[in-house]
1. To test your reading of the models, identify which of P, Q gives 34 for percent of Cα pairs over 19 Å apart when calculated.
2. As an exercise: relative contact order in percent (Cα under 8 Å, 6 or more apart), calculated from one structure in P, Q, equals 24. Which structure is it?
3. Which of the displayed structures (P, Q) returns the greatest value of mean projected area of the Cα convex hull in nm², for residues 15-70 alone on calculation?
4. Of structures P, Q, which gives 14.9 when mean count of other Cβ atoms within 10 Å over residues 7-14 is computed from the coordinates?
5. Tell me which structure, out of P, Q, gives 0.75 once FRET efficiency 1/(1 + (r/R0)^6) of positions 23 and 79 (r between Cβ atoms, R0 = 30 Å, to 0.05) is calculated.
6. If we compute distance in nm of label points 7 Å out along Cα→Cβ at positions 47 and 63 for structures P, Q, which one ends up with the highest value?
7. When helix-only ellipticity at 222 nm (-39500 (n - 2.57) for each DSSP H run of 4 or more, over all residues; to 500) is calculated, the result is -13500; to which of the structures P, Q does this value belong?
Structure P
Amino acid sequence: MKFLRVKWGKEFEYRLIKELWVFEGNRIGVRYAYEWHDNRGSWFRSYGNKNWEFDELGLIKNRYACINDLPINESERKFLWSQGRRPDDHPCLSDLGL
């Protein structure tokens, strides 16, 4: 929980898009990107991959993730919906060229 408190204490106006990359058997991989700003108003796009492996009960057995933070100008933002759930008609990562 401490990790999330620190993370959410510095990442404001967080907007996330995940896209299924691959799945087979008991493994799934997604790629994701999210945009946020810090308390100084500097904008970032964070992106990466998450991979999960599930056991025979469907519980997470292994989880791997990587993330990279890229500073962006506010004018470069692509995730412009109102705070909350991403609208169904908003382009996915592939459509946005990310």
Structure Q
Amino acid sequence: MTLTNQQIRYLKSLAHHLKPIVMIGNKGINENVLIELDHALEDHELIKVTIAGADREKRRDMTQVLCQKSAAELVQMIGRISILYRASQEPKLF
């Protein structure tokens, strides 16, 4: 699913007040992180992910891996925070 510009603007406005749900530390992405990411996306659809202890390129690569593994769309990436969206079985936002 590719998000349109209007959908991205809408999701950014919804995500503005959210707190990060998934936090990735220095150990990086492992199976437990992916399981928690999947549960969070199914429950909330729109989440913030914090990636700590990495440079810009590494954070961008890790975000791409998260999107690929979870079938989520990247809404926005600012600094250490990435906003991800994936429609759940019963969509709530659209």
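1. Comparing all candidates, it corresponds to Q.
2. It traces back to P.
3. Of structures P, Q, the maximum of mean projected area of the Cα convex hull in nm², for residues 15-70 alone occurs in P.
4. Q
5. P
6. Structure P comes out on top.
7. The read-out was computed on structure Q.
Computed from the coordinates by the stated procedures, all read-outs in this text should not be read as laboratory data. Owing to the predicted nature of the structure, the values given are computational and were not obtained by experimental measurement. Cβ atoms are built from the backbone, for glycine too; each structure is taken alone.
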